[in-house]
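Got some structures for you, see below.
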Structure 1
Amino acid sequence: VIERVCAESGTSYDEVDITTDPALVKKYGEQIPVTFVDGAQHDFWRVDETRLRAALAR
């Protein structure tokens with residue numbers, strides 16, 4: 001979902017493997033996948049396409 005929405009909107013994204021960083025595992029381990037938009041946590045567990053599109057359009 002993220003790859004498709006970003007490609008369609010011309011937005012770049014970074015994928016981070018939190019399992020390589022104990023601090024990130026502790027903070028987000030129960031919320032995978034975690035999505036951030038403009039540096040702020042946007043969503044977790046499930047990527048909602050409509051919500052992601054709306055957030056990227058702002």
Structure 2
Amino acid sequence: MSRIHGGLPDYLAPGLSILFVGINPGLRSLEAGHHYAGSSNRFWKLLYEAKLVPD
């Protein structure tokens with residue numbers, strides 16, 4: 001039997017330029033309290049390299 005874990009809140013605000021949609025955060029993300037938190041997840045590194053976030 002699988003265990004159901006709580007999710008993470010959505011972060012939406014007026015005037016967004018871009019929206020990333022993810023599904024079912026991993027346990028590491030739940031523990032950290034933010035999406036794409038796993039050490040092997042390249043999301044934030046690629047977002048930075050694409051110059052979509054400030055330095």
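Here, each number is a calculation from the coordinates, and none is a lab measurement. Computed from a predicted structure; not experimentally measured. Cβ atoms are built from the backbone, for glycine too; each structure is taken alone.
Computing distance in nm of label points 7 Å out along Cα→Cβ at positions 8 and 32 for each of 1, 2, which one ends up highest?
Result for distance in nm of label points 7 Å out along Cα→Cβ at positions 8 and 32 over 1, 2: largest is 1.
As an exercise: helix-only ellipticity at 222 nm (-39500 (n - 2.57) for each DSSP H run of 4 or more, over all residues; to 500), calculated from one structure in 1, 2, equals -11000. Which structure is it?
Of the options listed, only 1 reproduces it.
If relative contact order in percent (Cα under 8 Å, 6 or more apart) comes out at 33 when worked out from the coordinates, which of 1, 2 was used?
The structure behind it is 1.
Where does the value 13.2, 44 come from, among 1, 2, when Rg and Dmax of the Cα atoms in Å is the thing being computed?
Answer for the origin of the read-out: 2.
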